[in-house]
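Throughout, read-outs are computed from the coordinates displayed, never taken from laboratory work. From a predicted model like this one, the values you see are computed outputs, not experimental measurements.
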Structure P
Amino acid sequence: MKLKELVAELNELLRLEDFPGDESANGLQVEGRERVRKVALAVDACSYVFKEAARQGADFIFVHHGLIWGGVKSIVGTLRERLRLLLEKELSLYACHLPLDAHPELGNNAQLLKLLNLERRGEFGEYHGRRIGYWGELEQRMSVGSFAALVEERLATRCRSIDFSGYVKRVGVVSGGGWSAIFDAEKIRVDTLLTGEPSHSAYSLAEELGVNLIFAGHYATEKPGVLAVGEYLKSLGLETVFIDHDTGL
């Protein structure tokens with residue numbers, strides 16, 4: 001597939017224009033070869049991923065966290081080295097941040113609902129003026145411990161859970177650093193917030209609202225959408241490989 005065709009396909013599929021306020025420079029960040037035969041997918045743009053993509057013969061790298069945030073003021077140090085690796089190997093780099101969190105089918109949060117057997121009920125978690133997550137319901141109530149164990153099993157992660165209600169039924173899901181979605185819990189009346197990174201700031205409000213907190217890891221909660229994009233690209237006839245560089249955080 002031609003690079004320009006693949007980029008146009010991804011831009012339209014992932015609705016990049018819906019997130020003009022995202023700090024990430026979503027879309028093609030570094031241009032490589034004109035034709036793409038193999039795509040490497042990863043959560044983070046970093047030297048490890050770039051070297052592994054080159055070793056495995058990829059032409060194009062798709063990541064959730066790219067290299068360019070809020071513009072480029074200088075190309076020195078780590079950024080220079082990362083760009084050198086891409087340019088020397090003629091690797092294209094494509095990043096998709098908030099659009100991948102929010103995508104209704106391939107997104108991190110939509111995929112988390114599927115993995116956890118949560119029936120989607122609506123949007124959840126306002127960020128930059130729009131909701132990027134979803135909330136859903138379990139068929140039956142579970143204890144907080146049992147639900148946390150389910151999350152650990154399905155995401156291959158370790159959770160930090162804090163029980164404030166004694167049960168899980170209605171769950172708001174915002175991947176990554178989505179703790180601020182706790183402010184939506186009062187409006188939407190979920191009993192549990194599932195996100196990635198722990199936050200001291202969420203504790204007191206969750207305690208007062210009686211909302212359970214489950215922190216499943218930034219990396220673990222933002223891997224599902226990347227994997228889903230990989231499956232989509234396979235359907236286009238492209239060879240794909242996922243480069244797992246788990247931070248454990």
Structure Q
Amino acid sequence: MTEAGRFALLSRLRISPPVGALVHEALDRAIGAAEGRSPGTVSALDAGCGRVSALRAFRPRIGRLVGADLHRPSAPLPHLDELVIVDLCGAVDGFARESFDVVLSSFTLEHFADPPAALANFRGWLRPGGTLVATTVNRRHPFVAAYLGLPDGARRRLQPLVKATAGDAHPLVGACNDPDAVRAALADAGFTDIRLTTVGHLARAWGRHWPTFALGLLGDLLTTAMPSRRSTIVAVARVPAVGA
């Protein structure tokens with residue numbers, strides 16, 4: 001079965017909504033709200049931009065799109081207006097305060113050495129009424145817990161089997177990776193209207209090869225009836241609007 005065939009199988013099984021669909025919906029709402037506040041001037045940050053961004057689909061609606069990452073991508077990212085190489089956990093002055101209407105953090109939280117510092121930065125960089133959309137792995141899933149718990153050497157050898165390229169295999173920390181920890185960290189950073197959704201995403205994330213796809217599919221099926229243990233967390237949170 002090809003990779004496309006495996007993903008088609010997941011669509012037929014309808015284990016849970018794809019992460020991409022939930023993120024697209026959240027970004028659409030966040031950008032729409034920003035357009036209502038300041039038409040034609042929406043500014044967005046892809047925090048941990050890597051090579052692929054869900055924000056690309058909204059490029060015509062974004063006046064300024066900035067990418068930030070600890071590593072320089074291996075290929076040009078023409079959809080960005082600006083690329084900044086920065087430690088998101090440390091650089092409180094990486095961007096001016098209240099620079100962005102939307103921040104996207106896509107599968108980066110598990111890599112942060114200091115998640116509270118990164119979330120506090122996101123909070124400071126967002127304008128009043130702005131929105132953070134974040135996805136991350138859920139340590140409450142037994143397979144994710146086992147993966148995060150592997151020794152560094154063993155995990156480095158395993159990562160290329162499940163990642164699209166070796167360049168996507170970054171060190172994992174997993175310091176803030178269950179629903180309760182994510183919610184508490186967002187609240188501590190000053191976010192409000194925090195909404196968390198958990199979805200089964202292992203089969204899609206590990207779908208490049210049949211053995212890892214099968215293992216991921218088993219993991220997704222095992223947690224279908226246990227929302228708090230599904231493999232992936234989608235978090236949406238807002239900065240309070242002025243006067244709220």
Suppose you compute log10 I(q)/I(0) by the Debye sum over Cα atoms at q = 0.15, 0.22, 0.24 Å⁻¹, for residues 39-126 alone for every structure in P, Q: which one lands on -0.50, -1.09, -1.28? Q
With semi-axes √(5λ) of the Cα gyration tensor in Å coming out at 34, 18, 16, pick the structure among P, Q it was computed from. P
